[in-house]
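Next up, some structures in C-alpha cells.
We did not get these values from a lab; they are worked out from the coordinates using the rules stated. The structure presented is a predicted model; accordingly, all values stated were derived computationally and were not measured. Cβ atoms are built from the backbone, for glycine too; each structure is taken alone.
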Structure P
Amino acid sequence: MDTKTVKDLMVPLSEYATVSEDATLREAVAALRKAQVEFDKTRDRHRAILVFDKKNKIVGKISQLDVLHALEPKYGELGDSSPLSRFGMARYGFSPKFIKNLMTQFNLWDKSLEEACRIAGKLKVKSIMYSPTQGEFVQENASLALAIHQLLMGHHQSLLVTRDKDIVGILRLTDVFREISGMFEALE
C-alpha cells in the first residue's frame, strides 16, 4: 500500500478555525468564515470549528450541522442520541411527508431565521459542541489506509490528528478524497 501518512494530508491546527469553549456561537461562526477566507485557495474550505478549553487543549468540534441544529433547540425533543438523528431519518425509510409532519407536531421553525440566529448566536460554544470519541483520533504517522478505515467505520467527516497526546491537526474527508481521486487519475 502507498506510504502516505496522515501527516501528509492533514491541515495543521494553526490553519484551522478555533474558538474558546466560552465563545458564543456567533463568534464561532465568525471564526469559521475568517478561516475560510484565509485558507489556501487550492483546498476546500473548512466546514467545522475546533473548540479549546482554558488549558488550550482541543475538547470539541462544531460542524455546520451543529450550527443549524442550534437554531432550533426543539430538535432535542426528537432524541439527539438516536441513530435517526445522527444519520438522518430519510436513510431509515421515512417519507418526506412524515418528516414534514414532524415539523408541525413539534412546532419546529416557528420563528423567523433571523430571530433564531439572534437567539442561537448568544449560546456558549460549550453548550452545543460535540466532544470527539476515541475513534475520531488518529496519530500523525498512521497510514492513510488506517485513517480511511476510521473515517468509514465511524462515518466521520474528519479525524483529529495527534502527536503523542497533543492534537496537531485535522484530517478531513475532503482531503482524503482529493488524494484518492488523484490516484484514480494517475491510473489513466
Structure Q
Amino acid sequence: MGGTGTLKAVLFDRDGTLVVDVPYNGDPQLVRPMDGALEALQKVRRAGLATGVVTNQSGVARGLLTLEQMHSVNQRVEQMLGPFDVWEYCPHGPEDGCACRKPEPGMILAACRTLGITPEEVAFVGDIGADMEAAAAAGARAVLVPTSITRRAEIESAGRVADDLGHAVELLLSGASEEQDARV
C-alpha cells in the first residue's frame, strides 16, 4: 500500500451511495439523493477536497438504457448534488473483461489522472464489496456505507464501515491518514 498521501479527493459510488438505487435507471425524474448526501458532499467541499463519482453502468451494455439516458441521469445527480470535479462511468457488462468495471481499479485510477493526484490521496465511498475491492486495487482509502443490499460478508471484510454518508465523511476528514498509517 506504500506511503500515505494527504487526502485530496473523495470519490463516491453513485447508485446506493449518493442516490437511491433504482436498478438500470434511465429516468432523471427517478433520481432521489440518499439521506444526508448533499450535507456530506458540502462538508467535503468545504474542507477543500475534490469530489467525484465513479459508477458501474452495466445497463448500457445490457441494452436496458442508452448512454444518453445514463448521461441525463448523471446530469440530474449533478444538479441535485454537484458540482463534481470528475465523473467516471463504466458502460460494460460483467463479462466484458474491461479494466474499468469495479472491482477493477480503472475508474478510480482514471479519476486520479484527471484530478492530477495519486491514489494514496483519494478515498472512495461505496455501498458494496466491489467498491471496496476497487479502492484497494487502486491503492486508495475506502469506506463502506452499507445499505439493505450490502451482504454481511462485504461488511465484515470492509476495513472501514460507516453508518451513513455523513459518518463516512467524518471518518475521512478526522484524521484518516493517521488511521491508515497505523495499518501500513
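Summary of computed values
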item: Source structure (of P, Q) for FRET efficiency 1/(1 + (r/R0)^6) of positions 15 and 95 (r between Cβ atoms, R0 = 35 Å, to 0.05), computed value 0.25; result: P
item: Value 31, calculated as percent of Cα pairs over 24 Å apart, assigned to which of P, Q; result: Q
item: Parent structure of the calculated result 25, given that relative contact order in percent (Cα under 8 Å, 6 or more apart) is the read-out and P, Q the choices; result: Q
